[in-house]
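Just below sit the structures, each encoded as structure tokens.
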Structure 1
Amino acid sequence: MYIMSFMFLVIIVMVSVGFFTLLERKVLGYVQIRKGPNKVGFLGLLQPFSDGMKLFLKESCYPINSNILIYYVCPVYSLIQSLFIWLIYPFCFNCLNFNYGLLFFLICSSLMVYGTMICGWSSNSMYSMLGCIRSISQAISYEVSLSLVLLCYFLLTYSYNFNNLSLYQSIVWFFYLSVPIFMSWLSCCMAETNRSPFDFAEGESELVSGFNVEYGSGGFAFLFIAEYSSIIFMSLITCLIFLGGDYYSFFFYLKVNFICFFFVWIRSCLPRYRYDKLMYLAWKVYLPLCLNYLFFFFLIKLMFIYHFFLLS
């Protein structure tokens, strides 16, 4: 039953990644006052399948000077790692329930850096190595703030289990407790998943395509799926922590779709940030903000415990 559930989850995630790319291309098309994909199938609904077939059926070539074994293994590692993190998805029946889901999430998200690093190094290309270094420094910088934001809210719930978040938000969403920390969380999510306006791993103007510049056909498709499944998962985590977390309801998944749309919306509206300002934002703005909020939530928890013992 466990295997069937997780296989079904993986299939749904892969299909959702395909249609998320269709949503992105449609939204970008309408923002730029043109049509998106609309020829393959009804309203372009079969476009993701044709793109996938084209990518996986293309001829696969590799750089002569690359480390071939690691070069081919790395995209598969990135894909498995991005799908492995979906184990935290809160199931009601017949599946795992992580009491330490927060720690599992932090461990899996920190492993994303290794896929990028190995991809950039194994290609043995100056451009891919430069994109890899920039992407790693960006991911590590924003991971600190991301972890602190998570600790703030898990400190309130006094549990590391993602399932408990919906119980605590039955009356009021955590979003209303602090809007600034929600905005910084969204920004950190975009930086962590290498999305615009923080897509410095793929700065086309100076890096050609970043750490994946030497990849084509199936290898590129694996990296692409890994990136987009991480975006969908970060949208799910955002709704779990800030926007109610009631994953029983249909309305919850509409909120997940809206957060995914928000990623595309930001890409269509904002230009790419400058790299030194990106680092300044991480260490001089978000980190002090998150630390202050961590102390603030810690004081709230202490006051709650004090009043509880006082009344008892």
Structure 2
Amino acid sequence: MPEHEADGTLGSPTDEVRDFLRRRREQIAQRWADEPLFRAVFTLSRDEAVEAGKAVVDALAQVADAQRVEDPDAAGFTTVREQLARMGAARSRAGLSTAQVSSELAALRPPVENLLLADLPDASPDHARACVTTLSVLMGTLRVVVMQTALTEGQALIDRQRLQLLEVATPVIKLWDGIVAVPLIGTLDSARSQVVMETLLEAIVDQQARFAILDITGVPTVDSLVAQHLMKTVAAARLMGAECIVSGIRPAIAQTMVHLGLDLGTVITRSSLADALGYVLHQLGVGIVNPTPYGAGER
């Protein structure tokens, strides 16, 4: 029994909530194990859900002990933050919206509140109300922690998927021995340009390429930023010992470059990928013979 109960005095609402959480740890975890949030995440074993609930109760008690019931950054949440993130992410993957996940978190409060009120039969209405309010604030902070962590994890997942999509959207094609090409389609921003450069340089090393072709036929617009990215990629390829050719310079893009005053004088450019490949093959001393059209030699 807490010391303040033994001598007939009541502690502060925060201390009361802390002691209550430690005293009713098992009962709270058992009740939470039947709530949708825990039941849907820990499907293999109810005991697993109970243990997860105990860990969360311990964290809440530690936060209350530190008198930081309103602080999502309280140290007590550190030990369960990863677990809470997994729980929130699991419900999101199951198709629940952020509001629905928040509602499931809110559903954890009533079972704890009922237990708290049952533990305070002799407390004055004002003291009981203050304890319930403290518990509500603490549970609200728990919701904030879960949502913050889940959103952070979700953004990290989006960033990883975006990087994977950029890598998939930036294939390197081996056109000939010593010749690689990167056909670019869509907008070329800073993030994608970095992926293009890294992918191309890796291909130059792997293929021991002497020539690299950047085909921008599928790039809708070329501005000064895109041109800078192209220049950096060309310079990096040269440092790796490969000559870089930019193909797909359409009339509209050529006019835009002139209008912007962009200087690509040090960059070899061609109007099409075929022209660029023809130039590279010529540099390699490979002759190109147009085949005789079918039937042209027949009489």
Structure 3
Amino acid sequence: MYKDMYMILLGIFILLVGVLVGGAFLTLLERKVLGYIQIRKGPNKVGIMGILQPFSDAIKLFSKEQVFPNYSNYSSYYMSPIIGFILSLMLWMLIPYYFNMISFNLGILFFLCCTSLGVYTVMISGWSSNSNYSLLGGLRAVAQTISYEVSLALIMLSSILMIMDFNLMKFMIYQEMMWFFFLMMPLSLCWMSSSLAETNRTPFDFAEGESELVSGFNIEYSSGGFALIFLAEYSSILFMSMLFILMYVGGYSMTLLFYFKLVFISFLFIWVRGTLPRFRYDKLMYLSWKSYLPISLNFLLFFIGLKIFLS
């Protein structure tokens, strides 16, 4: 009994360390790729080819003094990055390892719950800073995330209808012959751009609109608080990449190819950032409610009809 518990805790610990190191190196990959896109080098001083840069950044951030505005609501200001970070790591409990003791039969519902809760941490961190800029950034982020969550859930429902299960492991079984990416081509591309909006990435990064909001909801955060917000964002990028692979590009497998696919989808997030300019805010909302929502609803009805017809 205790041995099982220790094994579960050890599995979770290894997973979380892996996610944090992966998130750190994703920041390095992003800085390198953006550097080469903009015809410059990117970080190349710390370690061989700048490979230790993420760790020196982490040490720098966590060793800085923690400052906070006098007029901030201190407890919520302090706690919201920590809770947001914990929520983004909780999502990773879903990763369908064969050897992980935790098995989620309702994994997709757990994912939707955690992402919905993540909205509150952004809103509270924006509000509790007591700065107009951060409040505006927080409200924008909340409006954007809630809008795209609707279409994300509906796109997911189409996939769930195909396999009739909430377990993420089942996707692998159904994609042995053919990837869902080809079966649901427009939907999978809608999912990809919705996950860009969900993780507040370019071209949808209105929560951090430097030109009008200085730096968005995290403007007042420095040192550890900023580092936690940063890590939460990058771990959620990795998680959305993994979810895309699970649902559309062959499911989970214990092969090197799975990790190559994961790195490639994460690279797409960076590539989009290096290529596309920022969207206009009202157009972002129109895209969600007038394009993605009708498309996902139509496809959902189509897959329901297909399921009834085939049964």
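No lab work stands behind these numbers, since they all come straight from the coordinates. Only a predicted model underlies this, so the values are computations on that prediction, with no experimental measurement involved. Cβ atoms are built from the backbone, for glycine too; each structure is taken alone.
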Could you figure out which one of 1, 2, 3 the value 2.1 for distance in nm of label points 7 Å out along Cα→Cβ at positions 63 and 199 was computed from? 1
Across 1, 2, 3, FRET efficiency 1/(1 + (r/R0)^6) of positions 135 and 175 (r between Cβ atoms, R0 = 41 Å, to 0.05) reaches its greatest value in structure 1
